[in-house]
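Since every read-out is calculated from the coordinates, none of them should be taken as a lab result. In this text the structure is predicted, and so the values were computed from the model without any measurement. Cβ atoms are built from the backbone, for glycine too; each structure is taken alone.
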Structure 1
Amino acid sequence: MKVVAVYSIKGGVGKTTTAVNLAWEAARDFRVLLWDLDPQGAATYLLQVKPKLKGGVDSLVRGKTATGTAVRSTPYEQLDVLPADDSYRELDLMLDAAKKSTQRIEKVLESVADDYDVVILDCPPGASLVAENAMRAADIVVVPLVPSPLSLRSLDQVKGIVAESSRPAPILGFLSMVDRRKSVHWEAVESLHAERKEVADIVVPSAVVVERMGTERAPVATYAPRAEAALAYEELSKRVLSAVKAKRAKPKR
């Protein structure tokens with residue numbers, strides 16, 4: 001089982017849309033679990049899953065609720081969700097109070113390791129104990145970068161957090177929410193990949209088709225498969241899965 005953490009220090013950079021689209025793309029070939037770690041529960045909503053977790057996330061991280069019983073299916077074959085609910089607002093405090101507080105996400109996933117080939121972690125923004133857990137569990141960290149003078153600073157902050165992990169994962173950044181009409185955006189498209197080896201030459205545009213995810217409650221490729229954004233997420237998924245050498249342990253369901 002390979003773990004992909006979608007993470008950014010900054011909010012509003014397209015993190016959840018990335019996680020959802022990556023999960024859907026990966027589910028074409030692999031058994032995928034998306035764990036919504038963000039208390040806003042946007043990934044849970046977009047994949048049409050009810051945000052109710054019996055006993056809350058505290059019961060899950062303490063091992064009182066079996067991971068498998070908390071998992072919910074989605075309308076898409078091979079794609080399941082571990083949903084977020086209101087209890088995730090206190091997840092940092094719950095992890096801090098738990099034994100081996102930086103290893104709880106790994107522990108929760110252990111019991112479903114034979115059920116999934118790929119796990120996508122939709123991480124909340126900011127530096128937190130949740131982020132530390134996710135970075136420790138991850139085989140790769142995917143970082144959406146909105147083109148701006150602060151994008152490199154944001155990337156460096158993520159690199160710093162990953163470097164402090166006991167098992168630092170490789171980082172794959174890409175440009176998100178790009179509007180080529182803005183000079184700072186097209187300049188970033190032209191230069192950022194060349195300047196930083198961690199940044200892929202993948203560009204997800206700022207587009208209405210991406211915004212429609214909120215009304216469609218579906219990944220972009222399900223309703224606009226030839227859109228530039230859908231093709232960009234498809235390529236991002238290929239790069240990520242190749243980087244972690246994902247393998248299907250069992251035949252498709």
Structure 2
Amino acid sequence: MTIMKRKFKIVIALAILLLVILAVAAFCVFFDEAVIVRKNTIYRVSSTKKLVALTFDDGPSPIWTPKILDELNKAQVKATFFMLGEHVVKYPDVARRVVKEGHEIGNHTYDHHVLIYYTMEELENELNNADNAIKGVTGVTTRYFRPPKAWLTPDEKIKVSQMGYKVILWSLNSKDWVTFDDRYMVRYISRNIRPGDILLFHDSGGAFSSEGGDRSETVSCIKGLVEKLREKGYRFVTITQLLEGVK
């Protein structure tokens with residue numbers, strides 16, 4: 001094989017690899033993977049009332065959670081925070097503030113590992129460790145579970161249910177971890193909102209980590225989103241209130 005042919009094959013291989021990487025990146029940014037695993041989970045509630053649940057994953061964060069709480073307080077909105085056990089242990093005062101201000105807490109595992117490779121024993125330990133951390137700091141026993149990246153196998157869903165949890169996913173994904181502009185997120189959600197929707201945001205975490213990230217657009221989004229949806233007649237509720245239909 002000539003040197004030119006080798007170089008040509010290398011260039012083709014690199015081009016294919018680049019296309020694959022771009023395709024995966026586009027898939028992650030523009031496609032919501034939760035759609036694939038929604039079966040036997042709660043991702044929205046069929047409702048005749050204009051209720052919507054605002055949820056935040058990956059916290060608490062010492063930087064972003066307090067700012068989000070400030071905006072929620074201004075808007076008089078209660079939300080549900082799916083917390084990581086290790087972050088609760090690291091930032092207990094922030095976790096306690098979430099509860100003190102009347103928000104709801106769910107279990108998001110202890111350390112944000114994707115669970116589809118876990119044994120049932122490992123899965124049980126992961127949820128119990130997170131719940132113990134949350135209860136030890138806040139006094140709250142969790143009963144809602146949201147798996148990292150939404151991924152759970154059918155058998156894992158059964159196991160989680162047997163442990164007394166409801167698996168909560170979402171119907172509208174803000175994709176705030178991509179750092180979309182806050183106006184884009186408000187526009188996207190307000191155009192696609194339906195009664196009973198569950199909205200996904202994050203109060204910590206980056207594209208490749210469970211902590212850190214820039215949630216400034218998330219913070220900025222809250223005021224505009226609440227105003228826009230209230231104009232449409234929507235009421236913001238916690239997951240428990242959504243499931244109960246709120247009297």
For 33, 23, 18 (semi-axes √(5λ) of the Cα gyration tensor in Å, calculated) the corresponding structure among 1, 2: 2
Source structure (of 1, 2) for helix-only ellipticity at 222 nm (-39500 (n - 2.57) for each DSSP H run of 4 or more, over all residues; to 500), computed value -11000: 1
Mean count of other Cβ atoms within 10 Å over residues 111-118 derived as 18.1 - corresponding label from 1, 2: 1
Structure with the greatest value (metric FRET efficiency 1/(1 + (r/R0)^6) of positions 103 and 191 (r between Cβ atoms, R0 = 25 Å, to 0.05), set 1, 2): 2
When mean count of other Cβ atoms within 10 Å over residues 79-86 is computed for each of 1, 2, the largest belongs to: 2
